[in-house]
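Since every read-out is calculated from the coordinates, none of them should be taken as a lab result. What you see is a predicted model; the values in this text were computed from it and never measured. Cβ atoms are built from the backbone, for glycine too; each structure is taken alone.
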Structure 1
Amino acid sequence: MALTVNGRSVSLRVDPSRSLLDVLRNELGLKASRYGCGAGLCGACMVMVDGHAVPACDTPMWSAAGKDVVTVEGLGDERGPHPVQRAFIAEQAAQCGYCTSGMMIAAVALLRRCPHPTEAQARAGLERNLCRCGAHPRVLRAVARAAEEAAPGSGRA
């Protein structure tokens, strides 16, 4: 089964019914996406597939074949973090960190389709992501900051 993960072409021999999350974590060593509910309801496992945020825990491998998958590890790195990663750090938008990678992926997908979301749009874009620590207000500030940084002429991109 061939797909692209974080910009790298990957060919795997796996059971097509295995979850994308299982393969990302156990075959490719990408551990940032977490298992939460196993039913695609909490957002801890969120990844982007062809630019759309999807829960990897209930996405079978057969449906990811030939597609472009991006995990939080593929957004940026220490030397060049993605604007959403920078904003999450600046706004301290993580507490325990369990949901953070899924939140970041959902935020990136939101900002790609709506570069300057209102607070209501940001809330709607993140409604599939649960945070039991209560960091949602900081996450919303991080989304607003990332949108501002990415705005042309902001001098922050």
Structure 2
Amino acid sequence: MKMNSIGLDADKSIILSKDLNLLLATFQRYYQNLRGIHWNIKGKRFFDLHVKFEELYTDANLKVDLIAERILTLGGVPLHTFEDYISNSKVPVGKNISEDEAAIRLVVDSLKELLVIERKILAASDDANDEGTNSMMSDFITEQEKILWMMKAWLDEAI
């Protein structure tokens, strides 16, 4: 077994970096969706949602950087073009969404997709004994499960 410079199986690290690139692309589209609904939200809940969406896109932007840096740490190359993001993202595109319920629904649907990818990476990073990636995914999952619960509560839907 060939080890990389941080002491992990090099082959498993390359596979993990590919999975992380899928997460990166998906987060980039999620980020852009959040920017769009932040800019375009209308109605009586504007003030609350405008601030909430800014909070979410700021957090997503930070996570994008963490994911890209983890890919580099594992020896991979992070995707970095819009073409890459479009062809690899797993979340829906949210175009011209200005209605509150549709905006929250987009966040809920996106978080569900992100969680699927993150759980897959969590299992693979555990198998690779990659505590760095494992810890990052665990943190992301915990945060996003709470956001998903709150968004579902806002929609008056069961988790």
- Item | Structure (1, 2) behind the derived value 1.6 of distance in nm of label points 7 Å out along Cα→Cβ at positions 33 and 121 | 2
- Item | Value -10000, calculated as helix-only ellipticity at 222 nm (-39500 (n - 2.57) for each DSSP H run of 4 or more, over all residues; to 500), assigned to which of 1, 2 | 1
- Task: Taking 22.6 as the value of mean count of other Cβ atoms within 10 Å over residues 105-112 derived from one of the structures shown (1, 2), identify that structure.
- Result: 1
- Query: For which of 1, 2 does mean count of other Cβ atoms within 10 Å over residues 41-48, calculated from the coordinates, equal 24.6?
  - Reply: 1
- Task: Work out which structure the value 23 belongs to, where relative contact order in percent (Cα under 8 Å, 6 or more apart) was derived from one of 1, 2.
- Result: 1
